[in-house]
Structure P
Amino acid sequence: MGRVDKGITCSVNNCNNEAIRSLPYDKAKSSGLKISGEGKRAYLCKEHYKEYKKKTKKDKTIDKWRYST
């Protein structure tokens, strides 16, 4: 049972919603989200995870094109 299952809150500043996803801290920070604190993991609620996916969509498609044959 991980921290998300135990009910940790979202790591974004001024957000007290319950987290649904855990991401590496560096990836969450580089996407432009204002993550509070330091550590190995960042925890995102449903709204902020959706925002993270929108902001990283372009980078993921470029990486997919780069490694496709």
Structure Q
Amino acid sequence: MRILNLVAFILLVIGGINWLLVGLFGFDLVAWAFGASIISSIIYVIIGLSALWLIFSAIRAHRISFVD
């Protein structure tokens, strides 16, 4: 699990940096590196899944309950 969390964290950081570049300069690093192809779409999905994984891991680890 630790390795999966680390990989998810690294992917989330890459995604965050990509959005920073898009917001500041209009430069999409992922599309630049892989072209506007299905590979870019797959990378975006993997980054999104990484974010969801980390959210659910944090909820599970801290036993956060949104319902009383």
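Any read-out appearing in this document is the output of simple, stated calculations on the displayed coordinates, not a laboratory observation. Remember, it's a predicted structure, so these values are computed and weren't measured experimentally. Cβ atoms are built from the backbone, for glycine too; each structure is taken alone.
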- Message: Of the structures labelled P, Q, one was used to calculate distance in nm of label points 7 Å out along Cα→Cβ at positions 13 and 45, giving 2.6. Name it.
- Response: Q
- Can you say which of P, Q returns 42, 26, 21 when Cα extents along the principal axes in Å is computed? P
- Message: As an exercise: relative contact order in percent (Cα under 8 Å, 6 or more apart), calculated from one structure in P, Q, equals 38. Which structure is it?
- Response: Q
- State the single structure among P, Q that was used to calculate helix-only ellipticity at 222 nm (-39500 (n - 2.57) for each DSSP H run of 4 or more, over all residues; to 500), giving -27500. Q
